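Once you scroll down, you'll see the structures, which are given as structure tokens.
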Structure I
Amino acid sequence: MVRAIKGVLIECDTTAKQIILALNERYSFIIEDLDDTHLFVNADCVTMLRSEIDKVIEDNTFKTDV
């Protein structure tokens, strides 16, 4: 029997892909790792994925005290 999963194709650079792969270890949302710059992920997790990537970027951004 065929099983269909609703997903979203994500195109990203290799750095962003590494962040997404690390997040996948916690949340398990990647359906298929297609190549160096493309991932197919569960459509229900896109909003969560965006917010988690924003958190990682914010945590890794250099901040100066003005």
Structure II
Amino acid sequence: MTNPLWQGQLDRAKGMAREFWGELTGDQKAFLEGRRERMIGRLEAKYGLNREEAEKEAAQWLERQ
């Protein structure tokens, strides 16, 4: 079991890299996947959620938008 804070930081970093790659290549899908990954990472780090819980919270938030 990994620490949610560390996992969250790792997921945020992966999301930032994906966002950057999407911008660099003009790939909108990669950019948006990076944004989603960063949001999940923030939820994991800030609220101590595991990956599945953070993904659920992100999906619920996106549905309300």
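What to note about this one:
- Test item: helix-only ellipticity at 222 nm (-39500 (n - 2.57) for each DSSP H run of 4 or more, over all residues; to 500) calculated as -29500, pick one of I, II: II
- At a computed 17.1 (mean count of other Cβ atoms within 10 Å over residues 12-19), which of I, II: II
- Distance in nm of label points 7 Å out along Cα→Cβ at positions 4 and 36 - structure with the largest value, from I, II: I
- Read-out volume of the Cα convex hull per residue in Å³, computed value 73, structure in I, II: II
Every number in this text was worked out from the coordinates using simple rules, so none of it is lab data. Every value quoted in this text rests on a predicted model; they were computed, and no experiment measured them. Cβ atoms are built from the backbone, for glycine too; each structure is taken alone.
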